[in-house]
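Got some structures for you, see below.
Since every read-out is calculated from the coordinates, none of them should be taken as a lab result. Everything quoted here is computed from the prediction, not taken from an experiment. Cβ atoms are built from the backbone, for glycine too; each structure is taken alone.
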Structure I
Amino acid sequence: MRHRLRPEVGDGTIEVTSLPGGFQVARYDVAFRGGHRVGFAFPGDHFELEHCVDGRLRVSEASTGDGDLHARSVALSPRCATDGVVAHGDGERYRAVSITGTWSGVESWLGGLGGGALSDNRPERVAREQYLGRSAALRPVAGPLEEIFVHRRASPGRLLFIQSRLVAALSALVDALAVTEPDPGGRVLDDHEVAALRRVPDLLWRERHAPPTLAELARASSMSVRRLGTGFRALYGTSVMEYHRRRCLERAAALLVETDWPVARIGHEVGYASASNFGYAFRRDRGTSPARFRRAHS
């Protein structure tokens, strides 16, 4: 089911697909005129897993606090009743995929597949970080959900493809909840360090045509290079440059599907100096050329 926003509300679509097991998969590509705020109140059994592909969603929840779900973030609802408000900025494009259902339904469905059980003994602090999209452990869940976002073909196998990506996402979630988040070099990150590290991805994106070095990023963050590296990995689950590379290529994949721009223009848009360098990086990451990827997902 596809819902298009009314012109007076904004621009974009919300697509909802129902799957076996009581799951609903929603694909958001929206920009609201004048912003948008909506309250929510969910029971303790409510399950929601959301991946922000691009943009930002502000979340204010009564018990977990305030935060932003930003590009490449993955948010997981806690196993308790939640209520609060989510808000979009005026005209800000938000692209995301969410899976909703119930915790009991997820466990029953996984059990039927012979999959592992979801861990239920997470500390409150970790659950809060997961809910606000700050958990490095959830990063591997983003890949399968990203594939759902860029898949556009109205083919007979569409539902099967989405269901296969759902299985992959939940498999990654089972593994993520079974491990402890990495320790940033033996010392907990201070609040000001977390704030500085959260600025790094956007700084790299703004300067993607001439990216700063790690030393320059460290100086801008008032941190040592080592502290920047270990802190970033603890927060995002990967290195600074690998995170940036993945972000650029994921944006390129979205542009290949959403636009008719030439491949060279897309490569330049995401920071590659030449079409050949972009093509090589894309093939190494996706296993296919940009042109073939576009044909397969259009």
Structure II
Amino acid sequence: MRHRLRAAMVCLLLAAVLGGCQVLRPSGAGRPTASQIAALLPDGARVDEVVYADLTGDGRDEVIAAVTFSSQDSRQAAAVVLAADRGGRYAQVLRRNMGGESWLPIQIGRPAEGVPLAAVFATQAGSGAFLDYIVVQQHAGRLGVTLAQDGLFQGGVRFVPEGLLESRGNTDRVYRWGLTGWEAEDLGSQYLPPMPPGTVVISYTVDPVRGPRAEGPRAIRARVGQRLFLRRVDRGESSRIQFSGGADSITIQPDGLIVLRQVDQIEIYIEGPAYSGRTLTLLLRVDP
């Protein structure tokens, strides 16, 4: 009781001197809500997504938030991390401004056994789905950004058993955690995700002069419910893939697997290098 009275007196004193006193405490579930988080940030902050994870390894979850700051003439996306002290009070310990027009879901993962837990913030922008992302981890005794990339054409990033997979225009790179941090390895062929039985894999290459070439037939038949994967088996300049057909005929998963949803005849256009005009057309017939 004495401690509570002392805290109340301190708060009243701050209110008299500064015109206000704000202490962010956990919600009833032990974690602050989105509205509580926004109250701790500058005016104009909108919390788009919140996840909770113990990035520092101190036994208490940090607040990991994708935030958009807006004013009359500007808009800024920012990755924000709040941490609690021993009294349960939260304060901002990291903010990193990011480009992009829209947030992708925050990802939390451990790149390998014994490696610090990581949070991946990512945004996308433009018709080319240009990706910006950062990785936030505890490293060398402090919480900070350990990896940052921007402007990845048709980019993607996700955790895989080998580490962190970065994609751009259907060429892939794996980041593995080394003695001093992340180490990059370019993959000769596009990474293969786990595939359900019956998945149709179409392999192709892109020559910078002649354009894309399929390694199999250009006409493919499959059934509703099957998966399709377009796998690039060389490196080089980015390629671009487009589909014609019903809007509800396919769903593209984050790992690149294409789920065939309904009967349709779909044309697949692989343009390589991207925006070169050199295009390979595949015909996909989806049967019941």
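Given that mean count of other Cβ atoms within 10 Å over residues 51-58, derived from a single structure, equals 15.4, which label among I, II identifies that structure? Computing mean count of other Cβ atoms within 10 Å over residues 51-58 on every structure in I, II gives 15.4 only for II. With distance in nm of label points 7 Å out along Cα→Cβ at positions 43 and 275 computed over the structures I, II, the top value is the one for I, the highest of the group. Work out which structure the value -13500 belongs to, where helix-only ellipticity at 222 nm (-39500 (n - 2.57) for each DSSP H run of 4 or more, over all residues; to 500) was derived from one of I, II. Value -13500 for helix-only ellipticity at 222 nm (-39500 (n - 2.57) for each DSSP H run of 4 or more, over all residues; to 500) corresponds to I out of I, II. With distance in nm of label points 7 Å out along Cα→Cβ at positions 107 and 163 computed over the structures I, II, the top value is the one for I, the highest of the group. Between structures I, II, the greatest calculated value of relative contact order in percent (Cα under 8 Å, 6 or more apart) is seen in I.
I have -0.37, -1.25 for log10 I(q)/I(0) by the Debye sum over Cα atoms at q = 0.07, 0.16 Å⁻¹, calculated from one of the structures I, II. Which structure is it?
II
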